Structure I
Amino acid sequence: MTSPSRVLAILGLFDETRPVWHTDEVNATLGYTRATGYRYVKDLVEAGFLQKVSPGWYSLGARIIELDYQLRRSDPVLLAAVPVMERLVARSRLDCVLSAMFGLHVVDTYRASGDADLKLGYGRGRPRPLFLGAAPKVLLAHRPRAQLARIYESHGDDAARAGLGDSWDAFRTFLANVRKDGFYLSKGELEKAVGASGVPLLNADGDALAALTLVGAIDVLVDAGPEKLKRMLTRAADEIRDAMEVDGARRASSNRRGRAA
């Protein structure tokens, strides 16, 4: 790994099960020398990504909170998606969730609630299982073949247990069908009695920026029917993409005027 990757790998250690780490534990886990690990931790503290909670012990720092605030205020996907999601919730009376994928992590980035009684175990920022539910399958279906091959090589058993096939060919075929359908409906995969219907949010190049899902009690989703759910979600995804294109054109025009000045 390059030095930046080695530094960022430290941040990847912190999660709900281990929110506080000692520098010696960081070095032992990542294989860094004492001098290197201490230097990386010091750099992260100075940048605000880590904070010292007691001698030698560190937790995540306030800079991450600041970046989250900036993300909520400036992310083009969120800015375009939130108004559309709120309207979709008002029409469907279901929860609407936006999820993104980076590496092997799937996280929800926004949830618009349409059912006050619906309690979900996952929310903004909490990592989700890689193969369970509608959002991960929609996102995986739009990953490049080479990336999917690496994922299957390292997590094939998990994929099989989640019903995505017990071989590489079966896994690839399952996801190819999801991609062809442009839609997936899950029932109780992630949480009992809760289902989700999802479609990809695609950019102009056909890449999946996120998954847009309607989440609710399984019986409510079944009553709505897959065709209606897909139609509502596809229309919403188109609205979000159109809003992003308008915003992108506006920013490009503003930049051109700024350079001309």
Structure II
Amino acid sequence: MFKVLKYVLYDIVRSRMVLAYTILLFLLCSGLFYLGSDYSSTLVSLLHVILLVVPLICIIFGTIHFYNSKEFIEMMLAQPVDRNSIYFGEYLGLSGSLAMALLIGLGIPILLWQPTEAALYLLIVGIMLTFIFAALAFLTSVRSVDKAKGIGSALLLWFYFAVLFDGIVLLILHYLSDYPLEEVVLALTALNPIDIGRVLILLKLDTSALMGYTGALYQKFFGTGLGQTFSLSVLAVWIIIPLFRARRIFSRKDL
């Protein structure tokens, strides 16, 4: 696995897209910190950018990388190499390189401008979203042989989590407004890793009061140590489930 990981890391680090991704993050973060006068509003703006850009880049680049690596994977399968070693080497090489790009592009501006607890949580959430959407990219890729269909599925998945999910939640809350919805709201939040990351950072910025009743509910649960541990655990589950679901398909699929 480590030989595959080393090769994949070396191959992806040299990619122009990863270099452009790192520079884009660095310029966006530095620009927002430089131009912003208020720390909280600047970090909220940066949060919205990260929650949209990081999942999109990770799931699209991960899907394209998997399809472009198909010949390499087939060559490795012809060798006496375990499928799990190939799969996890590919995944860790992809997600590790993207996480490294995030650490450089986001971490350096944070250290220079605002090395606070909220900014550190933003970095942690960004890294976890990187691993989550890289796993989702592998899941969409192994399920479809056709590259165009796989990329289209990845885009639809990102659109669902980043845009469509919130609309569905609002619709549910509207039609069930006459019923107690505390547990429903918490359960729905756990079904979207982007929402969990957003809530964690907003609570660290003490902006829950601007979110009304929902914000008070989030503060009551996610604002505690138990709630934060639960949130990070749910994000970890979001990495594990699609990753091992994709591994199961990959181990049985005839490539």
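Brief remarks follow.
- If helix-only ellipticity at 222 nm (-39500 (n - 2.57) for each DSSP H run of 4 or more, over all residues; to 500) is computed and equals -17500, the structure in I, II: I
- Set I, II, criterion mean count of other Cβ atoms within 10 Å over residues 17-24: the highest-scoring structure is II.
- In this comparison of I, II, the computed figure 34, 25, 19 for semi-axes √(5λ) of the Cα gyration tensor in Å is attributed to I.
- Which entry (I, II) yields the derived value 27 for relative contact order in percent (Cα under 8 Å, 6 or more apart): II
- Top of I, II by FRET efficiency 1/(1 + (r/R0)^6) of positions 81 and 201 (r between Cβ atoms, R0 = 35 Å, to 0.05), largest first: I
- For the set I, II, ranking by mean count of other Cβ atoms within 10 Å over residues 73-80 places I highest.
- Origin of the value 2, 11, 16, 17, 18, 15, 10, 7, 4, 1, 0, where P(r) over Cα pairs in 5 Å bins from 0, in percent, for residues 41-144 alone was derived from one of I, II: I
The numbers here are math on the coordinates, done by the rules we state, and not lab data. Fair warning: this is a prediction, and the values are worked out from it, not measured in the lab. Cβ atoms are built from the backbone, for glycine too; each structure is taken alone.
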